[in-house]
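What follows is a set of structures for review.
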Structure 1
Amino acid sequence: MSDPVRLVSYIRSAWLPALCIGLVAFFGWHAVAGDTGVLALGGYKAEQARLAKEAAEVAERKSDIERKVTLLDPAKVDPDLADELVRENLGLVREDEFVIRLDK
């Protein structure tokens, strides 16, 4: 056989295995170093810890709001809570008090 014919024969017999090897390499690379690969796992765990901390803070705020709502029962309003809410939301002060503003 001549050399070009042998080359064409070799290419015809090797294209499918080469394609399969290329696909395995492509998907293997993305399984390790892709956006959702093994190397991105550390970032996901850090994000999960941050979100768990944020969820705990939101749950704490929710329980505080629920506690305040139960204290605002129209039948019996806690005078201290009412005083705190009026001062905080309306900025009212009694005549015998001094106001000291602190910059945040």
Structure 2
Amino acid sequence: MAAEETRVDPARVSRLASATLDLSTALADAWRTHGPLLTPATPRTAPRRAAEEAAVRADLAVRRIAEVMAADADRLWQTAFAYEEADDRAAWRMGAPGRRS
């Protein structure tokens, strides 16, 4: 059985990394803007305490998701760089003009 060729376009992976980081930032920004709306401006009653507790837990969850997405973006950029370096090394070994000379 022949090995299948894997072809990855580092520029597309880099664009995916940028989009992932943009989404992470948009999520965090939207939460900072609209998250406080979860807590009603009523006296401290049981329903308000429950809403505050839900908002605190949601805040933690949203911040963690945004952090994971930002870390994923960084890993995607590292992957794009690794593929680009591998392509450059392969081109250099084959004698093709590339960024290495």
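For distance in nm of label points 7 Å out along Cα→Cβ at positions 23 and 71, the highest value in the series 1, 2 is held by structure 1. Quick check on the output: 0.40 is FRET efficiency 1/(1 + (r/R0)^6) of positions 15 and 39 (r between Cβ atoms, R0 = 35 Å, to 0.05), derived from one of 1, 2. Which one produced it? Corresponding structure: 2. When Rg and Dmax of the Cα atoms in Å is calculated, the result is 34.6, 112; to which of the structures 1, 2 does this value belong? For Rg and Dmax of the Cα atoms in Å, the value 34.6, 112 is produced by structure 1.
Every number here is computed from the coordinates shown, using simple stated rules; none is lab data. Please read all numbers here as calculations on a predicted model, not as lab measurements. Cβ atoms are built from the backbone, for glycine too; each structure is taken alone.
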